[in-house]
Structure I
Amino acid sequence: MIDMAKQVMDHVKRLSVDIGHRPAGSPGNEAAAEYIEQVFRQAGLAVKKQVFSCSSWDHTETVLELAGQKLDAAANWRSLPCEVTGGIVPAGTLEELAQANMKGRIALLHGELTQDEFMNRASTVYYPERHRKTNDLLDRKLPAAVITVNPLLNSLRHVIKDPDMGIPSATVSPEIGCKLMHHAGKPVRLHIAATRFPGRSWNVLGTGSGSRSGRIILCAHYDTVWGSPGAFDNASGIGVMLTLAGVLAGRKLSLGLEFVAFSAEEFGGQGTEAYVVPYGLKQVPFQWDRPVGEQSEVWQPVLAAINADGVGLALGANSITTIAGSMAFDDLVNAIRSEKYPGVVRVDPWPASDHYTFYSHGVPSIALGCTGGITNINHQPIDTIKWISPAKLAEVVSLAADVVEALQDKTSEWTRSKIIST
């Protein structure tokens, strides 16, 4: 009998401990892709790797000085290099940023401007209007550099991770941000030794045929942000998917299975953009008021897509949501959850992961995530296996496997929503 809890945790350890951080274009990213390929082959799947270009980044040093005193700072992921000395100009709102004179100075962004991470400008999956307005203003204001204040205490989590950002930037903790605010206008030195260069990454696909037409897609992303081992985000989801590959390989299923390990999810969804190209499709630009895009005939044989992104927190609860499916599909998934998995919470649909690519093309989708627990480990060095529960990882594996089994006698017409948003 397979010990699912041990097996899935072994995958999480291999990715987050042995390999470590896995940003797209890095050696760790390549090592993770090779490991996933190996596991797929061991499960008897036919394997294909999709290679795509991405921006790589190397960083050696960040120095922030105020009146000769060195302050803790971290270059934002993929920042340009710089050697800048200038006065600090703070801005905590869009209105303040619009009125500030920042040319040749160092912008200190805080407050509402840095409550969350800036998404990539090139992202079609999720690029909030507030981020666009902030970026547009910075382009016009021409600061020599930007310092962003992380709102989390004792944290240096990157606030900006945009490879198209043309202004060098670093992040400081709230403690350092407060100190800089008290010395606004005084000269500060920011030195960043970093390099951007062309790189590449891979989606890893493993497929197994069924006894009839139709298939289910199971996916997760394996990349991380710079400096985070990414046990929760998202070695957990990849561990679930790899374990499912082994669990389901031993079952006689009528539907085919396609396992997709995406890369560059943390990089604006470049992996999903590469994935849709062979189908003659493009990403559907995200719109808050349109949960479902055009139904794609090429994906008509796909009954459902199941995506795992951030699951298994020991102090949280696993969550599930369905998007773009029929009422019967939603009822089936919820019945499995409520009857067998009382610890899994049903949540509202959310877009910011790889399942967006499928549901925006009309494919019924299930997003597996987590709610509650530790809220500030994402994208940080502290995202380690100590926060992960093997039992809760196994819970997600078992739930996903039950959904796959329950769909074996269904058709894509049965799972699909009859109402298409326009």
Structure II
Amino acid sequence: MSEVDRRILVRSFLRARIEPSVFPTRASLEVWQERKVVRFLEWARSRSSHLAERFEGRSSTRWRELPITNKAQMMARWDDVVTVRVRRDEAMEVALRAERDRDFSPTVRGFTVGLSSGTSGNRGLFVASTEERAEWAGSAIARVLTTGIPGLRPERVAFFLRASSNLYESVGSARIAFRFFDLAIPFDAHVAALRDQRPTILIAPPSMLRLLAEARVRGELAIAPRIVVSVAEVLDPIDEGVIRRGFGVTVHQIYQATEGFLGASCAYGTVHLAEDVAVIEREPVVGSHEGAFHPIVTDFRRRSQPIVRYRLDDVLVPRRAPCPCGLVTVGLDRIEGRADDLLRTHDHSAPLFPDFARRAVMLADARITDYRVVQTAIDRVSLHVDPTDAWDRAASALVALFASRGVRVTIDRLGSPALDPMKKLRRIVCALAPEASA
């Protein structure tokens, strides 16, 4: 990392540590956000032809009137969206070759490119400059190291992901030893490498964190990270408990996507949206009585690939009470997952949220340590639970849940699913064809 990038990282760290706490009221935050967005858009609309089209006939102050965009539209108009000299075809070629060869160092004219995991079947492509990588690194360190100043003590960071990136490796420095662990590598190799590294910070999807916690409990993995962070997948309460008990520490979360950094947990464990980075509007989820919403993101710091009024399929449930930490940024009660994970009933305007199914299964039998719920038809669901002799109780709980919504459902036994570390773990899945649920 160059000295310039290092200064950007430090500046980003300090900003991420200080800015979210300086706003005394929600209104003061929103006034500040508005200034940031308008200033950013004045710069971006002259450099992104797609953004210029969306703004035709409008001033930058009218940005909330812009049509909402999404991943499919982003990918279709990639060359017109980005503000840098990186074309979609060459970026895709480099990103795909990196995943095939498991070598994530190549860039396109100095710009990092990468692909999302494609949970929804539509893989997203991102591009980031060296400055943006340093910005991300500083912000990530500030959220992970919630107390103290980096550099005062050596840190050894183990980061598990499906694909590495120059973006993540920007975190490395003389006092922060960063190591990427490829999820494609066999688990036993990870155990051996972790024994050697002895990480102080462990960052991984919850499915991997759980495997590591269980190995530690069995005495196979003698590591004691002081910070454990869940990324990339929804943190299920069952996994959170196993991980917390296995490592003896609070499990923190980072919420991000191809579209950028979106949030992180505070010292009290509440995930707060990163409103010092982006304005996140709320599109209400029909049928929710808890204020669930789809986030519509406008990132006012990301320049290479402008994200303006960009709708995510994620379903977020806000906290009803203020977080004890005192931040005025939106706190989340939970991240439900994607819209694709909402279970369907005959009433298309009232889906079953994953949390209802999750609670029904977990409360059916206190011994349940793992489960899968897959809806294959409006009136048919496949179920796996561990231990298997808790299946009848869990199935009865799901029958009762669906009956409360007017659906007489048949529950099929689902065999023990194989865990594929290269795919995001989804414990509750709606596998209906679009026409079946529309």
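Some values worked out for this structure:
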| quantity | calculated |
| --- | --- |
| Which of I, II yields -1.08 [log10 I(q)/I(0) by the Debye sum over Cα atoms at q = 0.13 Å⁻¹, calculated] | I |
| Of the structures I, II, the one that 23, 20, 11 was derived from, the read-out being semi-axes √(5λ) of the Cα gyration tensor in Å, for residues 109-196 alone | II |
| Parent structure of the calculated result 1.35, given that Cα Rg over 2.2 N^0.38 Å, for residues 317-396 alone is the read-out and I, II the choices | II |
| Value 21.6, 71, calculated as Rg and Dmax of the Cα atoms in Å, for residues 101-260 alone, assigned to which of I, II | I |
| Origin of the derived value -8000 (helix-only ellipticity at 222 nm (-39500 (n - 2.57) for each DSSP H run of 4 or more, over all residues; to 500); candidates I, II) | I |
| Source structure (of I, II) for FRET efficiency 1/(1 + (r/R0)^6) of positions 53 and 93 (r between Cβ atoms, R0 = 30 Å, to 0.05), computed value 0.20 | I |
| Comparison of I, II - label where relative contact order in percent (Cα under 8 Å, 6 or more apart) is highest | I |
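Readers should treat all values here as calculations from the given coordinates under stated rules, not as data from a laboratory. Values in this document were obtained by computation on a predicted structure and should not be read as measured data. Cβ atoms are built from the backbone, for glycine too; each structure is taken alone.
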